[in-house]
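Participant: Some structures are shown below for you to check.
Every number here is computed from the coordinates shown, using simple stated rules; none is lab data. Keep in mind that what you see is a predicted model, and the values were worked out from it rather than measured. Cβ atoms are built from the backbone, for glycine too; each structure is taken alone.
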Structure 1
Amino acid sequence: MTKLKLPALPVQGLNKLSNGLVAVAVIYGLYVMQKAYSAGDRLANQATRPIGQAWSDVSAWAGGWQAVELTPLIIQPWYLDDNYQISDQAWEILNRDEGYQVLMAGLFNGRTLKPELRHLIGQPIEGV
C-alpha cells in the first residue's frame, strides 16, 4: 500500500470557509426563529381574540358607547349665501352620505336651493 500525499490546504482558505458556514448557519437560525415567532403570534392572536372582543364590549358598555345614528338632514342658514347657493364645503360634506345625496338632489337645482323649499332652512328634512 502506498501513501498518497494530499496537498496542504491553506489555513486562510479553511478559515474563510468556516466563517461562511457560520454565517449561513446564523442566518438560517434567525429564519427558523422568525417563522416560529410568526406561528406563535398567529396562535396567540386566535387564542386571545374572543377575550379581547369581550373586553372591548365591556369597556364600551361601561363607557356609555352608543352606535352613531344618522340624523335628519338640516340645511343650516350659514350653509347658504344671500342667493341661496350652498357653499362648496357644506355641499361636499352633506353629499358624503348616500341617503343625503338623494335629498340634496331633490332640494337643489345645481347648488341653488329650490325656491319652493326655502322654508325648510333650519328644519329637519326626512324626504322631499
Structure 2
Amino acid sequence: MSEQEDIEFVRLHMKWCEKDWGFNEGAQEAINYINTAAAAGYGDQVAAMVSIINNLPAGIGYHIAGNALKRPPIIEAAKALAHVAPDLAFDLAATGQAHNPEVRAGLGARRSWVIKWLKGEI
C-alpha cells in the first residue's frame, strides 16, 4: 500500500471508532489500559473514563462493560494520551476494533499513522 492508502485506512477505521456508539467488544481490554494509564500518572488524560469505570459495579461482566464503555469517549481519552504516552494511546484506541481482528492488525501495522491521527496530525 502507498502512504496515502495507509493514511486513508487509518482515517476510515479510526473515524468509525470515533462515531460508533454500539456494543463495544473491546471494553474490558480498554478498562485495563485506562487503569494502566491512571497508575502511570496519566489520570488527567483518562479522567472521564475513570469516572465511568468507578461508577460500574465491581466484577462487571462482558455485556455490562460493552454497553457502558463506548468507543467515542475511549477514543477521546486515547487522543489525550497520545501527546504524553503514544504507545499506550495506540493500545487503548485499538480496543475499538476488538471485534474486527483483520482491521485491528491493519491498524497495528500502521501504528505510527494511528498515533499521528490521534494527535490530529493527519
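Participant: Of the structures labelled 1, 2, which one yields 23 when relative contact order in percent (Cα under 8 Å, 6 or more apart) is computed from its coordinates? Can you show the working numbers first?
Facilitator: Values: 1: 23; 2: 34.
Structure of origin is 1.
Participant: Right, another one. Given a computed value of 2, 12, 24, 25, 19, 11, 5, 2, 1, 0 for P(r) over Cα pairs in 5 Å bins from 0, in percent, which structure among 1, 2 does it belong to? Intermediate values should be presented prior to the final figure.
Facilitator: Values: 1: 2, 8, 10, 9, 5, 4, 5, 6, 6, 6, 6, 5, 5, 4, 4, 3, 3, 3, 2, 2, 1, 1, 0, 0; 2: 2, 12, 24, 25, 19, 11, 5, 2, 1, 0.
Attributed to the structure labelled 2.
Participant: Work out the source of 20.9 here, i.e. which of 1, 2 gives that when mean count of other Cβ atoms within 10 Å over residues 70-77 is computed.
Facilitator: Numbers: 1: 12.5; 2: 20.9.
Source structure: 2.
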